[in-house]
Structure 1
Amino acid sequence: MLCSESNQLFHYIKLLKEYKIKITGKELICENTLLFTFERTGTGYKFLPGQYAYFTLPEKSNALKTDAKGNTRPFSFAGSPDKKELLIAVRKNKSAFIKNLLKLKPGTDLYISRPFGNNILADNSEKIFIAGGIGITPVRSILEYVYDNNLNEKITLFYFNKSCLQTAFLSDLEMWSENISGFKFIPVIEDKDDMEWNYEYGLFSADLIKKYTGDTEGKKFYLFGSDRMNEFVKETILNEGVKPENIITESSE
């Protein structure tokens, strides 16, 4: 390895491990989804609503063989920057990283990078959020911040999941829809057999957007889903006349 490449690698690793935080708890919040809390008191760590960071597991946690992506992953913050603890939500999967993360006990130190991502609330436009699955985490961060600070924001959230049981943070989002004057919440599930569901059924469509947003002129669309979902949504709303510069993608992968 050349000296310049070695220096770049060292700088990259140092960037990913810029802050040390401590895991304080974890809880199952819906089917296959856990909420992790981390103590950041004394670290000076700050971020903006909707941002993300890279989390690195301690080396001694490698009880399981790591996968090709190693022991670092990006996660969006799920809580307001004003809260004492950092929150992330994680969907269970078969990756070595998630299996190692689930084994960590309260009090274990992890490393975290500086925050990355857009300052979404800096834009004063009316916002349409389209989230799928675990992509809801940065949206929750934004809405909690808006609620806690009584901000005057116009936000419509479409939130897609396979079932009610997989709809993370549903009670929080329902509460905020009742208490944030400019917030409209439209949760959607695929499971049409769930007769107790009081909201929309189905998949994303242009008709659904028109039903709740009307004219899209001057509105900003933020996409918080998998790459596949975001591509489909983007193509659909482009065909409906939304300008490319008014579509911002925030991938959940």
Structure 2
Amino acid sequence: MENKKEVPVQSVKKALDLFELLTLGDSTRSGKSLSELAKEMGMLPNSTHNILKTMIFCGFAAQNQEGKYIAGPKAMAIGQQNSLLSPETISGIEAELLSISEALEESVVFTSLINGHRVVISRVEAKQLIRVRPEEYNAINFFSTPTGRVLAAYADKASLNLVIENYGYPGKLWDGISTMGQLEKALEQIKKDAYAIIRQGENHIAACALPLLTANGKSLGAIGCHAPQFRCPDEKMSQILSILKESARRLANLL
């Protein structure tokens, strides 16, 4: 244990020690009470509580339904990002995307929801002469992409709130949605369908996406395909969804 005099900023060390207890010290994610944390830290409950309030405000801690303290959404995002961006995982994702892109002859993408943002983990572009440019597609708002909508549909409450904090409600970008009730209804329909499809007339883009889910229904990300509209009649879109569904199953096993 370090001597207090050797620690440049004692309050920062206390916060990091609490962070360690909530992450590495709570492998079952069942949570720890204030009294438990204060005892393990060797601190007064009031002092421990003040640090925890700041950690909750910053997203590194949270409270479950029982009022116990658990790792916050940003802590979970760090772990998720480290897992998804490992060389072995990236290699497996890229190989899968390359395979389905060649089968569909269209561009495909794998995204994940990290810290309230749609993060592109890997993408393979179509070799077609006419294709959707990545910079054009990425410039679109979070809720205007099918992968974004799928990620939001399967996000937990804290993660969805973070998305709204970052981007606001979709508004004119998606059926005039401007309240949480309207958004939840639209997202519930996506979960019912198990996919999202968007056809953007002004950009002449057709795109679709499906979720990657664990056996217990936890979201790992979303896999999507986008192409010029003229190449995506309903029959082709059905084929794309079918292939993406099988790919999502394989990727879920990989992750």
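A value of -8000 was derived for helix-only ellipticity at 222 nm (-39500 (n - 2.57) for each DSSP H run of 4 or more, over all residues; to 500); which structure in 1, 2 was it taken from?
It traces back to 1.
Here Cα Rg over 2.2 N^0.38 Å has been calculated and equals 1.18, so which of 1, 2 was it run on?
Checking each candidate, the match is 2.
Given a value of 12, 43, 35, 10, 0 for P(r) over Cα pairs in 10 Å bins from 0, in percent, for residues 92-235 alone, point me to the structure among 1, 2 it was derived from.
Of the structures listed, the value fits 2.
Could you tell me which structure in 1, 2 was used to calculate FRET efficiency 1/(1 + (r/R0)^6) of positions 108 and 124 (r between Cβ atoms, R0 = 41 Å, to 0.05) as 0.50?
Derived from 1, not from the others.
Work out mean count of other Cβ atoms within 10 Å over residues 148-155 for each of structures 1, 2, then name the structure with the largest result.
Evaluating mean count of other Cβ atoms within 10 Å over residues 148-155 on every structure, the highest lands on 2.
A value of 18 was derived for relative contact order in percent (Cα under 8 Å, 6 or more apart); which structure in 1, 2 was it taken from?
Answer by label: 1.
The value 0.75 for FRET efficiency 1/(1 + (r/R0)^6) of positions 68 and 212 (r between Cβ atoms, R0 = 35 Å, to 0.05) was derived from one model only; which of 1, 2 is it?
2
Out of 1, 2, which one gives 16.2 for mean count of other Cβ atoms within 10 Å over residues 28-35 as computed from the coordinates?
Attributed to the structure labelled 1.
No value in this document is a laboratory result; all are computed from the given coordinates. From a predicted model like this one, the values you see are computed outputs, not experimental measurements. Cβ atoms are built from the backbone, for glycine too; each structure is taken alone.
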